[in-house]
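Each structure below is given as structure tokens.
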Structure P
Amino acid sequence: MLRWSQNSTPISRAFDDIYYARSAGLAESRYVFLKHNGIPDRWDHTPYFHIAELGFGAGLNFFATLDLWRQRRNKKARLHFSSFEKFPLKPNEIRKALSAWPELEEVSRSFLLEYEDLPRGVHRLELEDQNTILDLWIGDALESLTQFQTPVDAWYFDGFSPKKNPDLWTKEIFQEASRVAKLDSTFATYAAASFVRQHLEAADYCVEKAPGFGRKRDMLTGRLAKKKITLAPLSYPHRNILGGGIAGLSLASRFFARNEKARLNEVNEDFFRGGSGNPLALVMPNLSSSESALSLFSLQSTLYTLRQYQRWQRAGHECGWHSSGILQLLNDSKKEERFLLGLAAHRIPPSLAQLVSRDEASDIAGIKIHSPAIFWRKSGYVEPHTLKEILLKNSGPSFTTSKDKAEETPSVICTAEAALGLSSLKDWPWKFQRGQISFWQTPDSLRKLRVPIVYGGYALPEHKQRMIAGSTYNSPELGSGLIDADHAKITDQAEAALHLRLTPEISGGRASNRLGLRDALPVVGPCEAQLLNIGYGSKGFSHALLAGELLASECLGIGVPLQTKVREALLARRFAIQNQAVLSS
């Protein structure tokens, strides 16, 4: 989607327009968007400032803002920058574009470590050295704006020219921008076309002309003069976390990252005693054929989790992460069609996941594979007990024993036992299952296996002189003892998927009960007087970190990195809505 002029100015192929003037792009950004939004003076007396932008492009406006923020910010303040982009540039393209301004090298370094080819959706990047949150909304601008709810202090309207890209300058776009803007919030744009001004005024902005930058005669700036409906940011007092499994520890770590104290309560000294306690856990998304709430949440959560693991590794912290990739076998044509539709619907780049033939899958796996597969390049597996240590280190003071009850203090409930004590939860569509995994002495036919294979069950490469395969799902009443019939079922599944006679020597295993819901989404948010963070089933290590970020952000009044439809799909009230729909049908 990008070409370069002779003087290395980036030009959009889709719109035949430059991203910026190479000679003066940074100066124009500072003049148009910073100066005419009253930045940096407006930062001096606020702990949280939210800028939204139409058109991320090469990120020039963001880095100009971040450079000034680094110089002027209060060390306890936080900058939140949300940018909407339909055609995201590749990392090497952004790096080349920014090479024109060596003074931005330092502020762009942490971004370039985090940034990668991104699918459609919302992606939170955290530049912790700058106390900055960047939310990239990838997809159609109007569609994304309708799913956006975070109150905005300042808007940067920086799409390609109204003549070249009229879809970013419509009445509907500015109505949505106005909907989320705070009263007296500001905007700035290099555009000065009369119809742009008319759309802004129709959206309740008080608009002024200002001298344009360089050869441009005029630009527009202004403030929101009136507000029909005010978006009030959520803020909860809950800082007491019940449960120290992956859900509770992930939440505690996100409070700690925001310099906010939270109390973590766990009655068992082994924090990962239950469903979080397997020796290894896969980290990969659930992908459906369309952009369902589950598919969006799972994909965005998994990518957020992978960025956090990589951030810890870059900082030299051992977190137990193995970036091996995962092969998800497609053993029938309907499954293959569904996944191909899913890759297209989410616009998943090949650098993240792609369809591979059985020969390509065999080369990746190191053993013979008999069906095509989706290769999740960035996925892999984590060692939960190693991860637990880094989460504990990044969670602040913790208490391993507690007699707190959910109803006694405002709490975030992260365990099934505490949650099921609330009366309103008893009729929910729970999926409470016992899962068993097997430990194998590695069969000779699998010694060369290099990546996890998922096929309904799963098999992981040899780790610490054994393999792990799983998993069965049956009644929790069977308890935590190992069942020979489940070991046999796990072996049968692997043999059928891999076309091998394995007869592994079973050296042990593990069984635990997991709490999930029939729609496969967790419950994250208010219920009665408490907050819930439960119901992850077998996906806690893929989903819990983003859910923790979501809850910590809401408790602190920070915007959340989720579409409205996805956020609502995680709320407890979805069950009442579903029940009402059934009664009405």
Structure Q
Amino acid sequence: MMVPELVGSLIHQCSKTKALRQGLPLHAIAIKTATRSDVIVSNHILNLYAKCRKLREARQVFDEMSERNLVSWSAMISGYEQIGEPISALGLFSKLNIVPNEYVYASVISACASLKGLVQGKQIHGQALKFGLDSVSFVSNALITMYMKCGKCSDALLAYNEALELNPVAYNALITGFVENQQPDKGFEVLRMMYQDGFFPDRFTFVGLLGTCNSRDDLKRGELLHCQTIKLKLNSTAFIGNLIITMYSKLNLLEEAEKAFRSIEEKDLISWNTFISSCSHCNDHEKALEAFKEMLNECRVRPDEFTFASALAACSGLASMCNGKQIHGHLIRTRLFQDVGAGNALINMYAKCGCIAKAYYIFSKMEHQNLVSWNTMIAGFGNHGFGGKAFELFAKMKTMGVKPDSVTFVGLLTASNHAGLVDEGLVYFNSMEETYGISPEIEHFSCLIDLLGRAGRLNEAKEYMKKFPFGHDTVVLGSLLSACRLHGDVDTGKCFARQLLKLQPATTSPYVLLSNLYASDEMWDGVAEAWKLLKGSGLKKEPGHSLIEVNGTFEKFTVVDFSHSRIEEIMDMLKTLRWAAIEV
């Protein structure tokens, strides 16, 4: 017969390793040998189920216990909190009839943090203070997090100052809290304080801080954080490396993002997905596909639906039907094509590659369609000039009970624009707020103004500009300037041009539009003045380029760039073609 100590010890080992399958027979032995009546054995069984996230079974063990001690209550309450059932944790805590310990207080305070229950959190804080447990590290760390989650940063600092023993968890809780409360500078102050107090940051320290580097103004700060991760040898871990890739991607620094990716020693699925999507985000779609192929050929990590969606987005960016079809075939073989995200990516890819019939076929065969599916298909029809089909699909979408969002109306207004359906576009724009409660944004407004401008209805466009606060947007004014050139309205165009140039646009387009407007009316002095303004702005017109796909690889040709590795062969072929044209 197995003694309770042995049974308990074996079950404890199973709970430590979360080995539920091995623990179940031991639970059966405990029942047969009646050792489960021993409170220590029952606690081990309860803890096993709680650690393995089997809270229903854990609660059954708890309820059947003839005798419970503080360990029993602590295991059950912390189990509820850890699986994301804070209400159950607090409900059980309210029934506790013995003095709690620091582990119980830490669990219920964390439950209050999850619920942002400030009032209840303060009450429990008062209880912990009464028993002298509020300054114990487990409790003080939980208090810092709870107050930060509730937006009470000063109270969190008080809890930090009252802690008897500081540790990296306390600093991390403060840093994360300040970042979440939109006070990143204070988060960096805590990081400096952490170093001064003799503690080294760990991977959790950098999670929030790296996430604050979202613009070029934050680049220096981001690079300093990157350097610190290198010193601490954290940059080579997937957890931190992935965050660094994301940071550089947000700043459109793909070369730095790739260096961070290559420095990760054991890349996980998130590493590959992050880098592939970063390439697409930085508009280097060719590199995204190269990384995808590298993953398939050299990596043991299997791609998931997000990987395929990112690769298909790269195909869409390149309008590469060849690569897109290969990925589609791979999806069919792995049955991942049934995923909604992958299906939406396929619709987008085929639509961007000009195969709208295939896009609609994919859409119609999807088992489940979400709002993104409908929006993607509507946008696809709109971009191909099938305004009527886009409107029909929108009507069908409404009958299916799918509520449109702002993206839906961008697609509908684009469809109206491409098909020249001005009145229909006006109806959709006006219905956004009146019928659906969706406030028009700059994307909707610029579509509407472009629609009216192309139709020559400039006076209506001016009226809408008075009604909405987007009249000083460079895209909107650029659309109107383009419309003036199209319809030969030089005087109105000059008025819009003056407004546009006052905003100091970041591109050369307004200057070129103004030059073309003057040229259309043979006002050559105006043309010269427009080019003089462009020269004075310091902006340079980006040279145009073409991408040609040959056997799955892409060749880029840029205006006045003769650096191509096969330029001599290309020039010889052009001469041959020119001679052939002359002979014809």
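Which one of P, Q has helix-only ellipticity at 222 nm (-39500 (n - 2.57) for each DSSP H run of 4 or more, over all residues; to 500), as calculated from the coordinates, equal to -9000? The structure behind it is P.
Have a look at P, Q and say which one yields 1.24 for Cα Rg over 2.2 N^0.38 Å, for residues 61-340 alone, as calculated. Walk me through the numbers before you get to the answer.
Working: P: 1.17; Q: 1.24.
Answer by label: Q.
Assuming 2.3 is distance in nm of label points 7 Å out along Cα→Cβ at positions 133 and 565 as calculated from a single structure, say which of P, Q it is. Show your work: numbers first, answer last.
On the way: P: 2.3; Q: 6.8.
Label of the source structure: P.
Name the one structure among P, Q that Rg and Dmax of the Cα atoms in Å of 31.7, 106 was derived from. This value belongs to structure Q.
Look at Cα Rg over 2.2 N^0.38 Å, for residues 365-500 alone for each of P, Q: the largest one is in P.
Between structures P, Q, where is distance in nm of label points 7 Å out along Cα→Cβ at positions 77 and 437 highest? Before the final figure, lay out each step's value.
On the way: P: 4.6; Q: 4.0.
Checked P, Q; max of distance in nm of label points 7 Å out along Cα→Cβ at positions 77 and 437 sits with P.
When Rg and Dmax of the Cα atoms in Å, for residues 309-572 alone is computed across structures P, Q, the figure 20.2, 59 traces back to P.
Once relative contact order in percent (Cα under 8 Å, 6 or more apart) is calculated for all of P, Q, which comes out largest? Intermediate results must be reported in sequence, preceding the final value.
Numbers: P: 14; Q: 4.
When relative contact order in percent (Cα under 8 Å, 6 or more apart) is calculated for P, Q, structure P comes out on top.
For distance in nm of label points 7 Å out along Cα→Cβ at positions 29 and 381, which structure out of P, Q has the highest calculated value? Write down the numbers at each step before the final one.
Working: P: 4.3; Q: 6.6.
Of structures P, Q, the maximum of distance in nm of label points 7 Å out along Cα→Cβ at positions 29 and 381 occurs in Q.
Taken together, the values in this text are just the output of simple stated rules run on the coordinates, not laboratory data. Every value quoted in this text rests on a predicted model; they were computed, and no experiment measured them. Cβ atoms are built from the backbone, for glycine too; each structure is taken alone.
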